[in-house]
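Chemist: Some structures are shown below for you to check.
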Structure 1
Amino acid sequence: MFQDFRKFVMRGSVLDLAVGVIIGAAFNIIVKSLVDDILMPPIGLLLGRVDFGNLFLVLKMGDPSGPYWTLADARAAGAVTMNYGLFVNTIVSFVITAFAIFMLVKAVSQLKRQEEAPPPAPANKECPYCLTKIPIKATRCPHCTSQLEA
């Protein structure tokens, strides 16, 4: 049983999947930082100093009751909140990640198409009588004037 498990784990597709998951998790951390630390602060500044991480709606007050100026304050008080600002951050992260994956898949498929493309048809052929290169569509050799098969 252990041998079968070892064969399964060591197959190429399983290892590729494991590497993909690990790289994907690392890439997700980078994209999250890009969204939270680079993109959203200027967007929030343009929209009137809005911090998307602190956009929330209080559904039930906590103890002590609000108003709560930050999400951390609401959570500390035990308030029940709907965190739509964090949801916006998550949507932006998803869109960036999906676009990056789309570009990666598109580049890989383009490389595969280039590898699989058949070689171009030859533009010249050789005259069977004088061995001179002539255009592929020629029906008569311009050098020896021999009639050629089409």
Structure 2
Amino acid sequence: MKSWKGLIVFLCATFAVAALGSLWPPDAWYQQLSKPFFNPPAWVFAPAWTLLYALMAVAAWRVYRAAGWGVALWLWTVQLALNAAWTPLFFGLRRIDLAMLDIVVLDLVVIATVGAFFRHDRVAGWMLIPYLAWIGFATLLTMTILRLNPV
């Protein structure tokens, strides 16, 4: 697992979350929601998430190589599950309130994951900073959409 084959496992796990999310694409319901002026255009999301998922996978693999499977990678796994839950909550169930709760917990777990990664591999910790920034922005966006479209 500590070889390049391990990297492939982490990439597959991470991009499985992306594939799962693609089952609930934005639809007419989402198009009709009131959105803030800072809502990015749709084309931004695929390249942003592709880069972020790749960084997340490589960072996890680096931590695995440095420290084996421990608390840091359990945190990574939990944040990956929370990440996977957001899309079906928001787009599938159309529950902006539950998606908001999910992303706030995701923020906290990612903060903990970044800290744990830094303890094992500074490069891996830095690799998660763009993800943390993006989900921070996504939290603001979700919160604003919820405020503009109360459930």
Structure 3
Amino acid sequence: MNPQDVLRYGQRDIDTIVERYRPGDWDRIALGVWSAKDLLGHLGAYEVRFAEVLAEFASEVPTTALRLEPAETFNDDQAAVRRDWPADAVVNELRSAHEQVRRLAALVPPERWREVGTLPWYGPEYSLDDLTVYTMYGHKREHGPQLSAVLDGEP
């Protein structure tokens, strides 16, 4: 796997959608009770948390502590934290965190990406490769259509 490519393609898809947003689109419902801005804030929180994970693999100290937040309430809690942020701040957080992720990913040795058992909280049979594909790339691919539906006028 080429982690840089996987990370770049996942973010490219979200950026392509977000670049089409107009000011009134951000408050439209994208998923359940979440607005488009809430959903993008959710993706941003995931990106920040992934940067924390990568920092540990790159022998750096994480600059935030989202990985310590309870998994059971993480999604709604983090969407709520960003609810009153301006849309630009939500977009900037996601993009800044993604830049950090790409920087840190480049510091992780290739063999470390494939090493099974390095993420016991994710599952002893998984590797950083798995987390990247399933949780980061797959997560963006899951929510991209919901963000796009806002532009199409769908609920």
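No lab work stands behind these numbers, since they all come straight from the coordinates. Values in this document were obtained by computation on a predicted structure and should not be read as measured data. Cβ atoms are built from the backbone, for glycine too; each structure is taken alone.
Chemist: If relative contact order in percent (Cα under 8 Å, 6 or more apart) computes to 31, which of 1, 2, 3 did it come from?
Modeler: This figure was derived from 2.
Chemist: Another question about this same structure. From which structure (1, 2, 3) was distance in nm of label points 7 Å out along Cα→Cβ at positions 115 and 139 calculated, if the value obtained is 4.4?
Modeler: The read-out was computed on structure 1.
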